[in-house]
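S.K.: Please go over the structures that come below.
Bear in mind these aren't lab numbers, they're just calculated from the coordinates by the rules spelled out. Bear in mind the structure is a predicted one, so any value in this text is a computation, not a measurement. Cβ atoms are built from the backbone, for glycine too; each structure is taken alone.
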Structure P
Amino acid sequence: MVKCMNNQNPKRKRKNEAVKGSVFTFFSTASAVGKTVLAVNYAADLAERGYKVCLADLDLQFGDVCNYLGITPTQTFFNYYDQEEDRRDTAAFITETQFGFDVLAAPLEVDEGFVIDAETILQAINQLRDDYDYVLLDTTTGFTNISMAILEQTDVLYLPCVVDFIPSIKDLKIGLETLHKLQFDYQRMRLILNRNKAETQISIKDVEAIVGRPFQYFISNDYQGIMQSIREAKPVVLTEAKNKLADEISDMVSEELGEKEETSSGLTGWLGSLFR
């Protein structure tokens, strides 16, 4: 395991130990929208604030969290699945990082991901919620039996989108319509415009009109910064150099925790009350 450097063996910050940790899910109906980058940096920012955090890579065939962080897990979600149901304990399959948060790694082989079922996923999420303040889930693209089960356990659903490609906008619209049919609570949904102000002829207002919902968060386009972050295997939010993208992710975390003033939409502040 890679040991934590800045937050050795963090304890749960939640005052009421009987309250389960919150589940934040990063989900999209389009590929290459930055789910993993946002999830990793969100986890790092939460850990820097002193919360006990686990990022579970539930893209079971093509998970990229460990690649981003430059870690090689010895235990993965497949090893967890491979145990007898009554002997499964997520604590035995966690990979620690030097950034203060833990990772439950995706399987190392594509075929291992095929056999994992939704019931096993839910069992793992419930166990993680007992041990952590925040459980972040990086998911595969699109609606599957597993993603549908995950939605039922999700407290806040983050939907990253890029608007420089018409099919991505179409996929976002279909995704939002599907979530509406599933009666997923819109108050628990956050629409994120990733790579904001990238070169594109498509206006944000037009996209919002097409999908019928405004963006809650805007994350700047910083290809070079992200590439450097990946090369250094270090989350952008932990770099010492001033970085607008890192500031925007940190501001998003602050707003969700209720550390910023509430907006007129009334979507923020309620999570912070869990820790008061």
Structure Q
Amino acid sequence: MEQRYHTLPTNRPLIMGIVNITPDSFSDGGRYLSARDAILHARKLIDEGADIVDIGGESTRPGSQPVSIDEELQRVIPVLEALSGTQIPISIDTSKPEVMKEAIEAGAFMINDVNALRNPGALEIIAQYHHIKVCLMHMQGTPQNMQQHPHYSQVVDEVSNFLQQRINAAIAAGISKERLIIDPGFGFGKTFQHNLVLLDQLNQLQFWDTPILVGFSRKSMLGTITGNDVENRLHESIAAALLAVVKGAKIVRVHDVKATKDALAVYTAVKNCKS
């Protein structure tokens, strides 16, 4: 497929809409498992104003089990191919180099990797495609065990050091820093307190002008604060996204695009006003 080149706006925070093509994601598992339902949902998020759509075929919630390469490809490629003609860049949420390659060939613009290109061959695959952006996320442990006993001496320093190491590894592999995005990995091997500290000090992760992506949408840390179940965490998800943007995040990954977009429009209007 001919590769589509996208340029992401830099004058405002961006919204990444979530499409989970999985039976077991923590919030909407099973809801968009068929290609038809996933495509319709993605188009709905685009209509609501998503700047990027992030498609995932393997859950990475705590305790989730990995799926095979073939199964993941069967879930994501038909959806990606159906959406590749849109004007909105499509991201693939995967850690498998084989899935990365197939997704890029099918029209993906971005790879969103919770394992930060640490799987053998991942760096080399991304280095081959000079137009592809990639998000490097911090995770302590694996999805299967990451929430069992997360521990840090200084969580911000350790997350920062890891992300800088992965940026260095990417650059050494031939991936220019302009293509990189970083994600501190809220909820991925962190306790409730770790997440709060990371959010409070998010601006300390602003290095090398690398954009920060965050994902709080509907996560358990928000339920811990409000007591709301996963289906009723809209307000706290918006509050967390807005606070993250104030602290320096450039991309927020969310389930509820329209509500988040409206909230960030108010922030952007105030930020850009001329007194």
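S.K.: Thinking only about Cα Rg over 2.2 N^0.38 Å, for residues 94-189 alone, which of P, Q has the largest value?
M.R.: Answer by largest value of Cα Rg over 2.2 N^0.38 Å, for residues 94-189 alone: P.
S.K.: Still on this structure, I have one more. Quick one: mean count of other Cβ atoms within 10 Å over residues 62-69 came out at 14.5 when computed from one of P, Q, so which one is it?
M.R.: Attributed to the structure labelled Q.
S.K.: Another question about this same structure. If you work out mean count of other Cβ atoms within 10 Å over residues 86-93 for P, Q, which one comes out largest?
M.R.: On the way: P: 13.8; Q: 22.1.
Top value of mean count of other Cβ atoms within 10 Å over residues 86-93, among P, Q, belongs to structure Q.
S.K.: When relative contact order in percent (Cα under 8 Å, 6 or more apart) is computed for each of P, Q, which one produces 24?
M.R.: P
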